[in-house]
Structure P
């Protein structure tokens, strides 16, 4: 696995913490904090689109 640069964890209420990371090859990663060795992986554009959709409220029905 390439070297991943992880951001600080994003935490909701309680212990719901996720980390977002990127590598030099243009890949993006999302992992549960503390489980970074099992990330969800895609390209940066996919991560960018996911964040835009969440900000637009298109995932609110999952809450």
Structure Q
């Protein structure tokens, strides 16, 4: 599997989901930018469980 399969904001260590006034807000703590879980930026840094999943599935890039 290609690492781009995983490379979305929701799998990044900088992604933060907040509930404000009964609505969800998604933020990138690194960029200080509102984002969406399925967006992708060049600064992607995967969470530990995503790295383990990538290795388990045979991704050679990680």
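Taken together, the values in this text are just the output of simple stated rules run on the coordinates, not laboratory data. Worth saying up front: this structure is predicted, and the values here are computed from it rather than measured. Cβ atoms are built from the backbone, for glycine too; each structure is taken alone.
helix-only ellipticity at 222 nm (-39500 (n - 2.57) for each DSSP H run of 4 or more, over all residues; to 500) computed as -4000: which structure among P, Q? Each step should come with its number before you reach the end.
On the way: P: -6000; Q: -4000.
Source structure: Q.
Have a look at P, Q and say which one yields 1.20 for Cα Rg over 2.2 N^0.38 Å, as calculated.
On the way: P: 1.15; Q: 1.20.
It must be structure Q, since only it matches.
If you work out mean count of other Cβ atoms within 10 Å over residues 28-35 for P, Q, which one comes out largest?
Details: P: 16.0; Q: 13.2.
Of structures P, Q, the maximum of mean count of other Cβ atoms within 10 Å over residues 28-35 occurs in P.
Compute distance in nm of label points 7 Å out along Cα→Cβ at positions 12 and 36 for each of P, Q and report the one that scores greatest. Walk me through the numbers before you get to the answer.
Details: P: 2.3; Q: 1.5.
With respect to distance in nm of label points 7 Å out along Cα→Cβ at positions 12 and 36, the highest-scoring structure among P, Q is P.
Taking relative contact order in percent (Cα under 8 Å, 6 or more apart) as the quantity of interest, name the structure among P, Q where it is greatest.
Q
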